[in-house]
Structure P
């Protein structure tokens with residue numbers, strides 16, 4: 001490859017390792033995932049927080065963007081270092097303050113000073129606007145390289161993802177120092193003791209300072225655990241732990257319809273698919289066992305040989321072979337003659353999810369779940385991801401649950 005500025009830039013952005021080049025050119029064995037790109041490649045995942053490499057890219061952008069001003073490269077690089085240093089000093093000045101979450105005059109002034117240095121830096125960098133940003137990959141990379149970035153999307157879900165991945169980490173994902181009093185006020189005595197144990201501090205130490213590396217991640221973890229704890233207090237009895245400590249993480253239910261054949265009347269779980277897991281690496285399915293008019297299941301590994309009993313809302317009875325058409329099945333829903341059956345239990349295994357049949361104790365416990373005092377009365381939308389529900393007579397959202 002010719003040694004020129006363009007090719008040097010490409011090699012900085014991403015360069016294959018010697019092992020990967022041998023693989024591509026001479027069919028040698030492919031190296032591991034962490035050895036595809038050199039350690040100095042900008043796009044290598046391991047370099048995402050490497051300031052030395054990222055700052056090289058920022059300097060290249062800074063010089064290219066400001067080259068029309070008549071300044072030499074050396075002066076432009078000095079301008080970059082000065083602007084970047086001003087940000088780091090302003091950050092240190094603000095983040096070294098204890099209890100900066102309290103908006104005192106000093107905190108407000110230091111925050112304004114930091115914002116001013118950031119704005120001064122961004123004014124010298126390109127502006128990137130992505131109006132169809134989706135999950136925000138382009139704005140994220142542009143912001144990481146120091147550009148003033150704007151992103152949006154008409155999809156509200158994508159917009160919320162952008163807020164969570166682009167805006168909130170920049171606003172709240174910063175270091176913070178708490179005094180003992182303020183930390184205990186916000187998170188409680190128990191969390192204070194836990195932090196002290198983890199960090200080798202004593203909770204009764206005089207002038208104790210609690211240093212949090214990232215306030216946002218700390219808060220997300222703290223409140224997620226708090227919500228989980230409160231939820232477990234309320235409904236934990238519905239997920240009983242066995243002697244080995246295994247706890248259900250999900251229950252797999254099926255609605256049950258009745259075959260309209262007068263001589264059959266078998267109760268059939270309305271399953272569109274028998275798979276509990278259907279991925280390239282894992283196939284787990286429910287295998288029906290028909291004994292008389294009883295329909296039960298066993299769990300097997302591999303590809304399911306069974307076809308669905310439901311097609312366009314029509315039920316093909318596996319017991320007698322009779323077809324219960326969609327209108328008859330819909331009427332059963334409208335007359336509230338259908339029921340629900342617990343089919344399988346999903347547990348968190350050592351390496352992945354595990355599947356088993358429900359135990360009698362679980363069926364008994366779940367039968368005691370109190371019903372909602374008032375079901376949501378709004379109607380199901382016809383053009384949704386659940387188009388089959390209105391067809392089967394499920395007209396209200398509350399009936400779904």
Structure Q
């Protein structure tokens with residue numbers, strides 16, 4: 001891989017303690033909209049997932065004879081009309097019924113995440129289609145015209161690989177499982193999808209790209225967890241200890257970070273990462289400007305707004321004890337706001353509803369009681 005050296009145009013060192021705005025713990029949570037349950041935002045839709053209380057209800061409903069639950073609960077949109085589709089998947093020797101949940105957003109159907117049903121959902125922007133990850137492969141779901149149909153998505157014979165032969169070989173070897181396609185990520189234009197596969201027996205896996213216009217598929221190098229796309233169809237990956245930019249046409253990679261970091265995310269043009277405890281780096285990948293921010297904890301998760309200007313981070317205050325804060329960072333100005341945990345609850349998840357509103361899922365210790373708060377970051381004082 002080719003390395004690139006960055007010229008630091010300006011360095012700004014800030015202290016979260018000195019310049020941050022602390023969201024007062026006492027009573028301030030009453031100012032924000034609260035909902036029962038575990039709620040996230042995905043693809044601009046607010047989704048209530050099956051939470052701990054619902055999971056307990058499912059477990060409690062187990063039939064002692066069959067050991068199967070008599071109660072089934074699914075995710076649902078809490079702002080949009082929900083539709084449940086029972087879709088028959090009859091590809092690759094399968095004959096399975098998938099329960100697909102959809103909601104309407106601006107007149108178009110969007111598939112909802114439903115992780116407890118055994119499949120993954122990746123919506124294709126600008127369409128009424130989604131990529132379904134199931135049983136080690138990927139399938140295309142069409143949910144237009146209030147109908148739901150699912151069909152094969154990946155080619156069986158491509159670049160010298162024959163799926164039927166490879167699958168037959170795998171069945172003859174104990175413990176081998178072929179992932180023909182998994183972990184898809186679609187570019188914002190809805191024209192390309194990258195996915196991981198271990199179809200080759202000569203390496204630990206590969207990253208492939210499928211052109212959604214031409215249908216062509218090809219390998220573009222070693223696999224990695226997708227962090228983001230940019231407007232030139234480069235994909236940003238966490239590949240082992242490396243953070244890289246990869247050209248989805250040529251497969252050429254440029255190394256951005258050459259060593260492990262505590263946490264990293266990219267929302268082009270900004271890359272935000274924590275190289276070690278008590279430190280955060282903000283880098284503009286276009287201008288190469290870099291800012292360094294001092295923190296008082298260990299960053300565990302970073303999520304960005306769709307526009308990439310604000311980042312929210314879950315930060316562990318002490319690696320040996322419970323207790324977290326959420327840091328809101330403006331990547332342009334370096335301004336920091338800090339949100340402390342509510343009384344008698346801890347943070348579980350964060351997701352951006354839009355550029356101004358952050359959803360914070362919490363849970364009461366020792367219980368199944370979960371609540372989600374909608375926080376307007378501009379009202380934090």
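Here, each number is a calculation from the coordinates, and none is a lab measurement. Given the structure is predicted, the values throughout are model-derived calculations rather than measurements. Cβ atoms are built from the backbone, for glycine too; each structure is taken alone.
Structure notes:
- Comparison of P, Q - label where distance in nm of label points 7 Å out along Cα→Cβ at positions 78 and 326 is highest: P
- Relative contact order in percent (Cα under 8 Å, 6 or more apart) from the coordinates reads 17; which among P, Q: Q
- With mean count of other Cβ atoms within 10 Å over residues 110-117 derived as 15.6, matching label from P, Q: P
- Identity of the structure behind 18.6 (criterion: mean count of other Cβ atoms within 10 Å over residues 294-301, calculated), options P, Q: Q
- Structures P, Q, by distance in nm of label points 7 Å out along Cα→Cβ at positions 86 and 102: label with the highest value: P
- Cα Rg over 2.2 N^0.38 Å from the coordinates reads 1.41; which among P, Q: P
- In this comparison of P, Q, the computed figure -11500 for helix-only ellipticity at 222 nm (-39500 (n - 2.57) for each DSSP H run of 4 or more, over all residues; to 500) is attributed to P.
- Value 20.4, calculated as mean count of other Cβ atoms within 10 Å over residues 46-53, assigned to which of P, Q: Q
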